[in-house]
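Once you scroll down, you'll see the structures, which are given as structure tokens.
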Structure I
Amino acid sequence: MFLTKNLRFNPEIKKNKTDLQTEGVRIASLGGFGSVTQNLFVYEYQKQILIIDCGVGFVEKKNQKTELIVPDFDYLLQNKDRIKGLVVTHGHEDHIAGLPFLLPKLDNNLPLYAPRLAAALIEEKLEEVGLNKKIKVIDSESRLEIGPFSLSFVYVTHSIPDTFHVIVKTPVGTIYHGSDFKFDWTPVMSRQSEVAKMALIGNQGVDLLLSDSLRSERAGYTLSEQMVEESFEREIKDCRGRFFVTTISSNVSRWQQAINVAAQHQRKVVLVGRSVEKVVEVAQKMGYL
């Protein structure tokens, strides 16, 4: 699609088309649009590219030989000299796990920005492929100038600490890039979403909103994450044998709640799975667990 000067959109965008409309911003999803995982968004203005997130997808069928789905990087590789920076919104696999596949093919001096916990998780992943990459840590007070894009950030509550929305300002309009988030007034291990900051940004004027909309078709509101710990407590108190908890490896708040309940009932905690072990190790090292 194109964000043009008068903010009209043209959905007929071709994947390899590189000539932009005059004074227009081009936004393309190479993953994460209309699906839950594999997030990778490309912003272009005056032939300069900004990337937000680079995740993988997951194969649901167990009989498939491939476990991960990596975004198609062809367009980025064909235009890698025009990429000015890459920003990560948070540390979930569907937002960072594509980086070891993409970064080795790009200039190692390409600026990479990520929140504190996400940066630590990314460093671990890049070490596995032998890539020593400097990552610049961002927070809600950060201000970035990446080519023609001016970026600022809004802290939001999510199942992993240090999650941010990105405000992308361009000469022709302001875009609110809303990654995963939850309005939870009693979060487990992070602060509340910066709702007042969101309102201020809205009052200043937003020309385009790109937002996470998972389960938005359901009426009502989402319960607090603290309800999960209450469920753990109800189930574990009468459990005489082993108690199993399953979740995605990077759901740090869920692991914290499981550990809390286990400690209250003098249970030993055993982590199963390399990815889970690595996330918990990094989260402990960074002081999040």
Structure II
Amino acid sequence: MQKITFFPLLFLLLFLAGANCSLAVQITDVNDQVITFAQPFTRIISLYPAHSDNLVAMGASASLIGVSEEDRARGIPVFSHHDGAEKFIAAQPDLVLVRPMIERANPDFAAALRRAGITVVSLQPNAFDEMFGYWRALGLLAGRETAAEQMIAGFEAKRTALRHQVAAIPENKRRRVYFEAIHARMKTFAADSIANTVLKEAGGINIAENADQVHGTNIGAFGKERLLAAGNQIDVYLAQEGRMNPVTVATIEDEPGFQAIKAVRDKRVYLVPEALIARPTPRLIEGMESIHALLYPEAK
């Protein structure tokens, strides 16, 4: 038996004996559920936009028969775990891709699908260094292993090019940044979050690196008082923009007390789409490049 490990997902290649030898793949998902399959899945419902984005990027769009509400624009039937298992069963998927929060919120939903013979797999990388293993998992499930490796190689080539640009900037010229996650609660991103890694790769210095991580999330609690106290250190104020943080530049600039922030006074407040900095897809490289351009416009 050959054993291949991609942290944090474990893949075992098991060679089955017999006259008609076939290759079975065994995957352990983030909920420690073991899934064994001999053929790729071809009727997939994805309940997380990152799953959908990655499958499409790997050339597996024809296998997607359902997506979440956030992916309605794809023109594919929309599903939600709130719909109940019956709607899913009627669509006859062979795989439903979820993320851990869905199983935690609605364990009966996943259990009902499994009783109906539908495979349910829960995947979501918690940190940047888990992302390539996640892509490889999706590649195996959809029979797009080669495409997954090509996706990784292309991403790494672009990241290497960006790192050369960042390396040319002296340390004392690096921009100091506050990266807003949720304006209404004055939350930033945790130090080990994907978004914080995107900022670092872009050449930014996170002034809230020591924010207290909110248990079980990628969010950091920093607070308005600490933010304003560090105001004169902040060269650029970034905020994610999306469902999690429906904010505008004006909202940030008009926040009481925010004139204490250098970036606000200097009109260097920018919004970055959530999909480019928080979703574990190849578009993170766009986020890195976009943030680099915002931090260092003189480098163009």
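Every number here is computed from the coordinates shown, using simple stated rules; none is lab data. Just so you know, these numbers come straight off a predicted model, no measurement behind them. Cβ atoms are built from the backbone, for glycine too; each structure is taken alone.
For Cα Rg over 2.2 N^0.38 Å, which of I, II scores largest? Mind showing how you got there, number by number?
Numbers: I: 1.06; II: 1.11.
Between I, II, the highest calculated value is found for II.
State the single structure among I, II that was used to calculate FRET efficiency 1/(1 + (r/R0)^6) of positions 173 and 261 (r between Cβ atoms, R0 = 25 Å, to 0.05), giving 0.80.
Details: I: 0.00; II: 0.80.
This figure was derived from II.
Out of I, II, which structure matches -7000 when helix-only ellipticity at 222 nm (-39500 (n - 2.57) for each DSSP H run of 4 or more, over all residues; to 500) is calculated? Before the final figure, lay out each step's value.
Values: I: -7000; II: -10000.
For helix-only ellipticity at 222 nm (-39500 (n - 2.57) for each DSSP H run of 4 or more, over all residues; to 500), the value -7000 is produced by structure I.
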